[in-house]
Structure P
Amino acid sequence: METEFMSIAAPLLENPMVAGLSQYPHHRGKTRLDHVKEVAELSFHWGKRLSLDCRAIVRGALLHDLFFYDWLHEGPRLHGFRHHNIALRNALQVTKLTEKEADIIKKHMWPLTLMPPRYPESLVVCLVDTFCSARDYVRNRV
């Protein structure tokens, strides 16, 4: 499964814009690149278990936080309500997206996005992103 994951992920991970996420802090000692890779890997495993479109899951998950500012100290007000649109615009500069991949990026902050995920793949990434983010904060407080 690792080979399949990497065959999907490698073209995006080699892209300078995506690789540049390694320069931005995200959650408690992780870079944004660490975070999106973790979300992509865990979402990929859930996608396999649920027989979902794992290519869309990996691509959407790797691009879901494609923004270039330290959200704790700069960027737009109400970051949680707005960064999914920024990430989608940036992702479209990196690659063409399927409707499903765009939905994954656009809805990964649901319910803050108001409109729920349209695809099961979008819901998986949304839930895994929330889990990984919460775990980062809980893990560092224990």
Structure Q
Amino acid sequence: MSPPLTWSPRWPPLEPECVVVRGASARVLARALVLDPPRLARYRGVVTDDALVLSGPELPWAEGARYFGRDAGSGWLLVPTTEVASVPTAWLERRYRQALAQAAWPCVLVPEPLTVIPLGAAAPFDPQRLAAWSMP
């Protein structure tokens, strides 16, 4: 059994490539973006049951937002911009690429709860679908 994956502060932070927002904050952000079509059009992304993942220029801020970027040791796994894993990112990428071979890479590794979100299928958002997703 491998030791648990832990995270510690990273300095300097990585350049952010995407933001993950979960729960009620994700839905609030989604509603705000739907009301601002030019802003929404700048982003590509995905939604999961509980998360909104955006990539693009000028990533938005939202309560609880976490930003992710590429570590020098990884080209396909995005990790938190302000945290470093207890094991090399290249090792994590190899492990997840083997375990999730069918995933649409690149992927985002969200530490808590530990989740891998595929970004390879990221697309422009459909405002109507995003509005429907954002409703409580």
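Kindly point out which one of P, Q the value -7000 was derived from, the read-out being helix-only ellipticity at 222 nm (-39500 (n - 2.57) for each DSSP H run of 4 or more, over all residues; to 500). Of the structures listed, the value fits Q.
Work out the source of 3.1 here, i.e. which of P, Q gives that when distance in nm of label points 7 Å out along Cα→Cβ at positions 14 and 118 is computed. Attributed to the structure labelled P. Work out which structure the value 15.4 belongs to, where Kirkwood radius over Cα pairs in Å was derived from one of P, Q. Going through each structure in turn, the value belongs to Q. Work out the source of 5.0 here, i.e. which of P, Q gives that when mean projected area of the Cα convex hull in nm², for residues 62-125 alone is computed. This value belongs to structure Q.
Computing relative contact order in percent (Cα under 8 Å, 6 or more apart) gives 31 for which of P, Q? Answer for the origin of the read-out: Q.
Every read-out reported here was derived from the displayed coordinates using simple, explicitly stated rules and does not represent laboratory data. What you see is a predicted model, and the numbers here were worked out from it, not measured in a lab. Cβ atoms are built from the backbone, for glycine too; each structure is taken alone.
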